[in-house]
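Student: These are the structures in question, set out in turn.
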Structure I
Amino acid sequence: MAPPSNGIPNDPRRLKESSVRQQMGQELLEYLTQYNFEMDMKHSLTHKTMTSPTQKDFNQMFVWLYHRIDPAFRFQKTVDAEIPPLLKQLRYPFEKSITRSQLAAVGGNNWHTFLGLLHWMMQLAKMMEQYSAGAYDDACHDAGYDVGGDRIIFDFLSGSYKEWLSVEQEDDEEDDAARLIEPH
């Protein structure tokens with residue numbers, strides 16, 4: 001199927017179907033519950049949240065899910081101002097279909113779009129967790145790919161990146177950065 005002439009790809013997920021939204025909402029709620037969303041964010045969720053969320057509900061879920069993907073990221077602006085560049089950075093396939101005005105009112109007729117976004121972020125976070133845990137290593141090995149070297153590099157770079165991000169922006173920044181780089 002050819003992309004639409006306006007360059008905005010159509011989302012093939014059947015997000016407007018009630019059963020699809022219900023399943024996505026249930027999966028998302030289970031994931032958020034399993035990983036202590038309410039405790040981390042000090043924000044309660046219910047099944048109703050997955051069908052009729054407030055703006056705050058969406059913002060809290062987005063921030064929490066984004067921190068699952070990039071734990072060191074610090075939101076500097078309002079969430080709705082941060083979302084477009086973050087979606088572009090994550091290469092969310094349907095980021096062009098989300099407008100700033102929609103971001104200001106995620107509930108109602110737009111909710112299916114944002115539920116799809118949150119569900120996609122959840123799937124990305126799960127995949128990253130599984131990759132970090134080595135869940136795909138056996139499949140790669142079975143397919144004839146040796147990922148041992150890749151695993152070493154990934155672990156090293158992930159650890160180094162987390163250390164680098166943990167350096168606070170202060171006067172002693174250069175000293176802290178030099179201290180962290182020394183062992184490497």
Structure II
Amino acid sequence: MSNAQENGNGFKFAWIAFLWACGFMAACKIMYNIAWYEFAPGMHKPVTFVAGVLLFAVLALAPAIVYPIGRKRGASGPLLVLVSFLTLLIWDAWEVYRVTEFFTIGESLYYGLNSVFIAAVLAGISEMGAWEAYFRKKEKKEGGPGLMGPVLTALAGLALLYVVMFWNLGQSWFYIYQSGYRALF
């Protein structure tokens with residue numbers, strides 16, 4: 001199989017994994033929203049809890065699923081990274097659209113930069129860096145790219161994730177986020 005065919009095959013599998021992740025994300029989101037209206041009062045809280053946990057698991061792990069599936073089959077480059085992040089971008093666009101019901105367009109777009117989205121992106125960067133390091137170590141091409149870039153990418157993503165979500169329990173980043181909101185609106 002030629003390199004171009006292998007690369008195209010990898011992208012095909014990455015897109016299939018992406019579609020599965022998006023479908024699962026949509027199902028969780030729909031279940032979360034329907035539970036409040038359709039289920040008995042005693043059932044809606046457990047159903048929304050499970051749907052919410054699964055939804056955020058998909059957001060946190062989508063790049064860790066899509067990237068290696070495409071990369072293992074030969075896909076590489078910026079398009080593979082884009083496909084890995086599309087689930088997060090779709091979820092964020094969905095949330096921005098949802099809040100336009102009660103915020104202005106500018107405020108809604110700013111809401112799209114909330115800490116959950118930023119954390120998911122940083123986790124995705126770390127996941128893809130770790131997977132790329134794994135594949136490079138496994139392939140060990142003579143004169144090929146080294147491990148330093150992906151390892152540093154994974155570590156930088158984790159460090160920034162710590163700053164956004166865990167440093168002072170996320171309060172420091174939220175203060176910066178709120179200061180930006182006050183300055184703009």
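Student: Given that FRET efficiency 1/(1 + (r/R0)^6) of positions 59 and 147 (r between Cβ atoms, R0 = 30 Å, to 0.05), derived from a single structure, equals 0.65, which label among I, II identifies that structure?
Tutor: Working: I: 0.20; II: 0.65.
Here the read-out was taken from II.
Student: I've got another one for you. Suppose helix-only ellipticity at 222 nm (-39500 (n - 2.57) for each DSSP H run of 4 or more, over all residues; to 500) works out to -18500; of I, II, which structure was it derived from?
Tutor: I
Student: Which structure, out of I, II, was FRET efficiency 1/(1 + (r/R0)^6) of positions 43 and 107 (r between Cβ atoms, R0 = 35 Å, to 0.05) derived from, given a value of 1.00? Don't skip to the end; give the middle numbers.
Tutor: Values: I: 1.00; II: 0.55.
Only structure I yields this read-out.
Student: With distance in nm of label points 7 Å out along Cα→Cβ at positions 11 and 131 as the yardstick, tell me which of I, II scores highest.
Tutor: Working: I: 2.3; II: 1.7.
Top value of distance in nm of label points 7 Å out along Cα→Cβ at positions 11 and 131, among I, II, belongs to structure I.
Just so you know, all these numbers are worked out from the coordinates, no wet-lab data involved. Just so it is clear, the model here is predicted, and its values are computed rather than measured. Cβ atoms are built from the backbone, for glycine too; each structure is taken alone.
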